[in-house]
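Got some structures for you, see below.
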Structure 1
Amino acid sequence: MLMQSKSLLFVPDITGFTEFVKETEIEHSQHIISELLEKIIDSDQIGMEVSEVEGDAVLFYKKEDVPGIEEIYEQAKKMFIHFHAHLKLYESQRICQCGACSTASKLSLKFVVHSGEIGFTNIKNQIKPFGVDIVLLHRILKNNIKQREYILFTNQYLENRQGEISDFSIEKFEEGANDYNKIGLVEYKYIPLSKLYQFVPALPTVPLPAKMKNPIVKEYKFNLSLIDAYEYLSNFEWKKKWNKDVKSFNYEKGKVNRIGTKHICVFEKSDSEFESVTNDFGKGNVVYGEKFLKFPLAKDFTFYFILRPEGDKTNIRLETHFKPYPIIGWLLKPIINMNIKKFQQKFIISFSKLERINK
């Protein structure tokens with residue numbers, strides 16, 4: 001065990017997800033939280049160490065070095081902006097309608113800052129802080145502050161920093177206190193962070209892909225819920241259950257499929273790369289599309305699955321849009337159309353088998 005030393009303890013904590021019942025929603029919420037935690041960790045600019053990731057929070061520490069109030073505030077500001085910029089980007093790219101994905105934009109971020117004479121222990125070459133201040137830090141995440149997003153400084157951190165508090169002109173400190181069992185009264189000051197939203201960058205408008213006037217269409221009603229049908233279409237692990245022509249799917253694991261996500265389908269004799277897209281097919285529809293990135297005979301080759309709930313079933317309209325290249329594409333268009341219709345029919349047969357799996 002190493003000697004005790006006065007160190008910084010800093011915890012960004014994500015809040016706002018409700019408890020999910022469906023397995024798919026739990027999986028998606030975990031992927032979203034993981035992406036956000038990565039953004040927070042990558043935003044460190046003051047040289048902190050990560051002790052561990054604890055659910056929706058990260059425990060940072062800085063041994064024998066406790067930065068001042070303004071430096072800590074600027075660190076929290078950077079994490080806050082990157083956090084909400086990613087949420088804004090995620091919302092603009094989202095195509096999933098499950099509870100986790102549709103409520104992710106409501107997530108919030110708060111910070112707790114503390115310092116103390118904490119100890120450090122070495123576990124398999126990883127240094128971990130421990131002690132009563134670690135316990136206090138976790139307890140104070142639960143407090144009486146009404147605002148959802150703030151940075152809380154314990155009085156122990158603020159000790160002997162009265163001059164810094166007086167000189168801090170960015171935002172006014174508010175005071176609070178909570179009484180914790182076996183710890184006692186903990187006093188603190190905090191700064192609401194709602195004004196930081198003005199620094200979150202706006203997103204550019206992304207144009208929708210072009211659609212052809214007369215796409216090739218096939219429609220069928222499946223005995224699947226909307227959420228399950230969508231997962232089978234868009235979740236690359238689930239796609240293996242019905243798309244038997246594909247030997248494997250190569251994609252970035254640990255992330256929810258959304259607009260711009262790319263994956264490679266490995267077939268018996270070739271590989272094809274696709275990009276996830278969406279489009280406007282009217283209100284009440286959930287749309288998932290995949291764009292063929294390098295189709296040899298046509299451009300803008302995209303197929304859309306337009307899902308519409310009908311009671312406990314889901315109607316899926318499959319539309320395929322493409323523009324043949326001059327001459328060779330035009331000449332072979334009848335063959336392209338024939339192969340598309342074969343794929344659509346095969347899709348209905350394969351996807352219908354999932355009805356029996358879910359009964």
Structure 2
Amino acid sequence: MSNPRIAIVAAGAVGAYVGAHMARAGLAPILIDAWPAHVEHMRAHGVSITGTTPEEAFTTPVRALHVCDVPQLAREAPIDVAFICPKSYDTEWAAELIRPYLAHDGVAVSLQNCMNDERLGRVVGPTRNLGCIASKIMVDLHAPGQVHRGVSKGGRDYTVFRVGEPHGRVTARAERVAKMLETSDSTKVTANLWGERWSKLVANCMENGLSAATGMSGNAVARSQPHRRFQIRLAGEAIRIGQAAGYALEPVVGLDPERFVRAAEGDTEMLAALEETLLAASQKRSDTQVASMGQDMRKGRRTEIEFMNGFVVATARAIGREAPLSAALTDLVLKVERGALKADPQLVLDLRI
């Protein structure tokens with residue numbers, strides 16, 4: 001596949017970020033989105049990327065389509081690789097949108113948070129989907145056509161993109177997709193997609209819901225001892241549920257999952273060491289960085305809480321267990337999202353669990 005046809009469906013923060021890097025590298029992706037102002041800006045001015053260093057900043061022209069323009073793809077060569085990048089609750093419609101234009105041997109890649117691979121496979125076919133985890137990417141579409149990454153690039157120190165087949169084998173198509181994403185940051189092909197997915201889910205469960213319920217930035221949470229410790233307890237609970245459900249977990253935010261479990265379950269020495277590590281990590285990201293669910297709350301959008309902490313709760317119940325911390329946080333975020341409560345750091349501290 002010398003000149004693959006690439007589409008990025010729902011080219012928001014993550015989609016526009018990887019799309020811009022691919023475009024700059026000469027891969028010519030088609031960026032598809034439903035936000036008219038974003039699409040028009042990309043058409044007129046391209047996509048502008050900024051990061052934590054001046055060297056990361058660039059602007060590149062891209063081909064952008066509004067969702068209503070997608071039928072014109074019927075007149076063009078089929079799509080070889082479609083990156084599916086919407087919020088979890090929009091997975092099915094995004095997949096349905098691009099499915100008629102996929103090549104017979106084309107593949108749809110879930111480049112999303114949460115565990116959406118099976119839902120994607122039901123739309124495009126179980127043999128036509130791949131998964132990809134974007135770990136520690138922390139991007140924000142802060143204005144039409146403008147994406148800021150609030151954390152340092154992973155590079156050789158940390159692998160950001162992990163591409164995998166649902167069946168676990170390493171395939172040539174997974175390697176091709178990894179090569180495309182390598183234009184943005186470090187990449188690998190994993191034989192443990194589900195373990196990678198659950199580990200990223202743990203990271204999301206400890207960061208996103210807290211941001212949405214409290215209105216706090218990532219660093220504000222990390223630097224507040226009671227909120228930081230609640231984060232650790234959330235992680236420990238989600239890790240235990242994932243293990244009980246049969247997932248072989250990978251490192252969570254680069255750390256051994258057992259460190260979170262031991263700290264959450266009363267090991268005071270491990271708690272102190274883990275807190276020190278989390279505080280040190282906060283020095284490597286911007287003080288303005290806000291988790292994606294916190295960004296959604298500020299923009300008045302629906303959150304993914306039911307697909308993150310809510311998914312942990314559902315998985316726990318399916319195997320005869322409970323996840324009380326994630327259940328309480330899910331309920332709290334839904335109340336804030338629906339206007340019954342106002343985001344406030346005290347909300348989490350008032351939980352008695």
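Only the coordinates and a few stated rules stand behind these numbers; no lab work does. Worth saying up front: this structure is predicted, and the values here are computed from it rather than measured. Cβ atoms are built from the backbone, for glycine too; each structure is taken alone.
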Check your understanding: Computing distance in nm of label points 7 Å out along Cα→Cβ at positions 10 and 90 gives 0.6 for which of 1, 2?
Key -> 2
Check your understanding: One of 1, 2 was used to calculate Cα extents along the principal axes in Å, giving 60, 41, 38; which?
Key -> 2
Study note, to complete from the structure: Re helix-only ellipticity at 222 nm (-39500 (n - 2.57) for each DSSP H run of 4 or more, over all residues; to 500): value -13000 computed from one entry in 1, 2; matching entry is structure 2
